[in-house]
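Dropping the structures in below, format is structure tokens.
Read the figures in this text as sums done on the coordinates, not as results from a lab. Nothing here was measured: the structure is a model prediction, and the numbers come from that model. Cβ atoms are built from the backbone, for glycine too; each structure is taken alone.
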Structure 1
Amino acid sequence: MAFIDKILQEPSYGWADENGALVKPSVKRLYQEAFRNTNIFRTKKNWITFVTWMMAICLLPFLYFFVAEYFSWPLLAAFLLYTMIIMGTHGTIWFHRYCTHKAYSFSHPVFRFITQNLVIKTFPEEVYVVSHHVHHAKSDKPGDPYNPQGGLMYCMLSDVNHQAIAKDLNEEDYKRVTGFLSHSGIWINNYPQYLKWGSVASPLYTVGLWVLNWSFWYAAFYLMGGHGLACTMFASALVWFVGVRAFNYTGHGKGEVKHVDGIDFDRRNLSVNQWRPGLFAGEWHNNHHLYPGSARAGFLPAQIDLAWIYIFILYKLGAVKSFRCNKKDFVRKYLIQNKPRAAHTQVTTLQPKSQETFTAS
């Protein structure tokens with residue numbers, strides 16, 4: 001079995017049937033799997049999926065207080081700004097381009113820590129990063145942890161059903177998995193600790209950072225606007241936290257081929273460039289699948305990329321040491337002489353072969 005095929009914990013219903021076709025569980029079966037995988041009384045190795053859902057549960061009271069006690073039109077505007085733009089852009093900057101694809105590097109760990117905690121924390125890095133590498137290797141195929149062809153709830157519940165790492169990796173494979181996260185700054189379990197906890201991330205670090213992050217941001221928002229603003233921002237984080245789980249479903253055409261000529265050039269998978277996540281979060285998803293290692297994904301003139309703007313500003317300030325950008329390669333391959341074409345070659349690597357790397361002098 002190839003390494004990429006065994007690093008995620010396979011759900012009880014499996015990735016594929018005996019004919020190699022994607023298994024499409026019922027919604028009831030998906031929820032049964034979710035509760036099974038978050039049950040820490042069944043095994044403490046479920047702790048990281050349990051924490052993921054606990055973060056959402058702990059955000060629910062803030063949503064209640066925002067709606068029932070503090071609602072106002074100015075706070076609603078702040079709510080929408082935070083959930084639609086700030087949280088989304090940060091997810092692209094931190095989880096997607098840095099933690100997963102190493103598209104840029106920081107000049108000092110302090111800038112990494114600041115970027116990591118720019119917003120209210122909603123889920124551990126491990127849950128996103130390892131599974132996202134598998135997603136790129138198996139996009140829209142059995143084994144893709146959020147395969148849109150499995151349906152909306154297949155994607156919505158993927159964080160606890162499909163994204164946890166396998167609990168029975170040998171020491172060599174576990175070491176390779178830790179390499180996906182070694183640059184992120186999280187505390188990484190050694191192999192005996194992994195066998196005990198079933199995760200790359202240390203439980204102490206993960207829960208400790210969660211508490212510190214929430215304490216800081218509640219205090220900061222309270223000082224800026226009292227309990228009303230603090231509850232609004234935490235409620236906003238909840239809406240993003242839940243809503244982002246549907247992104248890969250819509251971002252991959254809801255499991256159907258919806259590519260647009262002149263917009264979506266990568267036809268090796270179902271990913272599409274969407275205007276709302278593109279403009280609000282820099283998530284030009286088809287471009288990203290074409291060049292996953294690029295710190296910039298907005299290649300066409302109207303494709304504003306807020307995540308890229310943040311990275312480039314930090315580069316100019318000296319906080320980002322280097323980054324990779326594939327815009328010139330994209331223009332050369334797909335736009336020169338006004339002859340747009342699509343990429344049809346099967347994906348064989350997780351990183352593009354041709355890219356420019358910029359390093360601060």
Structure 2
Amino acid sequence: MKRRQFSASVVKGGMLAGVAGQGSAPAQSRPRKNTRMHVGGDYHSVAGGDITSKTNLEYNLRYGVRHLTPSMRDRPGGGGWDLDELKRMKDNCDRHGVVLEAIRMEPTYITQSQRADRDRHLDQIVGNIRKAAQVGVGIITYHWTVIPIRRNQNRPGRGGVTYSAFKLEDNWRNLPVGPSGRVSSEEYWERIAYFLEKAIPAAKENNVRMACHPYDPPGLPLGYQGADNWDSPSLFDALKRYESLADTPFNGFQLCLGTTAEGLRDPNREILPIVQYLGERGKIHQIHMRNIRGGLHDFAEVYPDEGDVDFFRVMRVLRDVQFSGAICPDHMPRHPDDPGSLQSFAFGYGYLQALIRAVNSEAA
């Protein structure tokens with residue numbers, strides 16, 4: 001057989017095989033669009049100093065951001081959040097067509113060594129859950145920190161920006177113990193379990209989802225500044241343990257992708273199974289989409305388009321699990337010409353909007 005005849009025979013045979021196979025192996029269906037996930041703004045960058053001021057609301061609206069997460073502090077002397085302040089913020093958002101979607105609470109509870117002190121803070125937290133429900137807020141986020149968030153370097157970046165960075169110190173064993181003193185892994189998890197036991201029933205009763213942010217950075221050596229951090233030594237195992245203590249949609253996570261990547265040796269490969277696992281279980285209530293270069297014990301926070309994690313692949317997972325919450329830019333690089341990081345966050349909002357549109361353009 002001549003070469004031209006052979007080639008034609010192969011092509012024809014392949015076409016016939018494809019037609020014959022249509023009945024035995026159905027074509028893979030296109031993914032379904034996710035029209036519920038959206039870009040959100042929060043307390044990390046605020047125009048005008050007040051997150052629900054006209055200045056900040058219009059700043060967010062210019063970039064298509066219609067969901068906000070403010071940070072609230074308890075009133076001095078007890079009593080939790082100021083309900084009148086919450087109502088004012090809600091009214092401001094309503095007037096501009098913005099959703100007051102979530103609130104970040106303080107981590108005071110986890111720092112208390114005495115059960116009586118923690119009980120008092122738990123009573124305030126339960127009261128705050130009820131107040132959130134009264135103004136229609138459905139998510140409370142929080143960050144369990146018994147030692148301060150760790151950064152110890154600044155690294156230069158594109159256009160003269162500064163990247164905040166961390167590298168595990170060779171002498172980390174000699175660092176001073178943190179303000180909460182020595183906190184063992186057993187004690188840390190006892191505090192977490194007690195919080196979930198008391199707070200999650202109130203959250204369920206008031207239809208408010210609780211969203212825990214991983215400690216930043218995860219994977220620190222046990223005993224670092226006196227703390228056996230709850231998400232060390234294995235972040236994924238810790239997340240599974242945390243959500244299993246109260247296996248309900250009301251106990252979930254504010255999953256910070258940058259923080260998660262900081263606790264992984266190969267972030268781009270290891271992060272997708274974490275997002276998939278928690279997303280399929282309905283345990284992701286909000287996303288912080290921060291990117292890094294590096295990984296466990298050595299990283300720098302960079303712009304979302306230049307880090308080691310491929311956010312397009314992450315966004316596909318969020319689309320496919322039908323994630324319905326906010327995706328917020330987070331911890332952007334800093335520059336003297338942009339003191340409030342408004343430029344950086346505007347870039348982040350646009351980048352995330354484009355990612356959502358791109359992954360949905362692939363879907364039916």
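Quick look at the numbers
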| item | result |
| --- | --- |
| Label whose coordinates, when mean count of other Cβ atoms within 10 Å over residues 117-124 is calculated, return 16.5 (choices 1, 2) | 2 |
| Read-out log10 I(q)/I(0) by the Debye sum over Cα atoms at q = 0.06, 0.09, 0.10 Å⁻¹, computed value -0.26, -0.54, -0.66, structure in 1, 2 | 2 |
| FRET efficiency 1/(1 + (r/R0)^6) of positions 229 and 253 (r between Cβ atoms, R0 = 41 Å, to 0.05) - structure with the largest value, from 1, 2 | 2 |
| With relative contact order in percent (Cα under 8 Å, 6 or more apart) derived as 22, matching label from 1, 2 | 1 |
| Parent structure of the calculated result 19.6, given that mean count of other Cβ atoms within 10 Å over residues 141-148 is the read-out and 1, 2 the choices | 2 |
| For percent of Cα pairs over 16 Å apart, for residues 205-332 alone computed as 60, the structure of 1, 2 it came from | 2 |
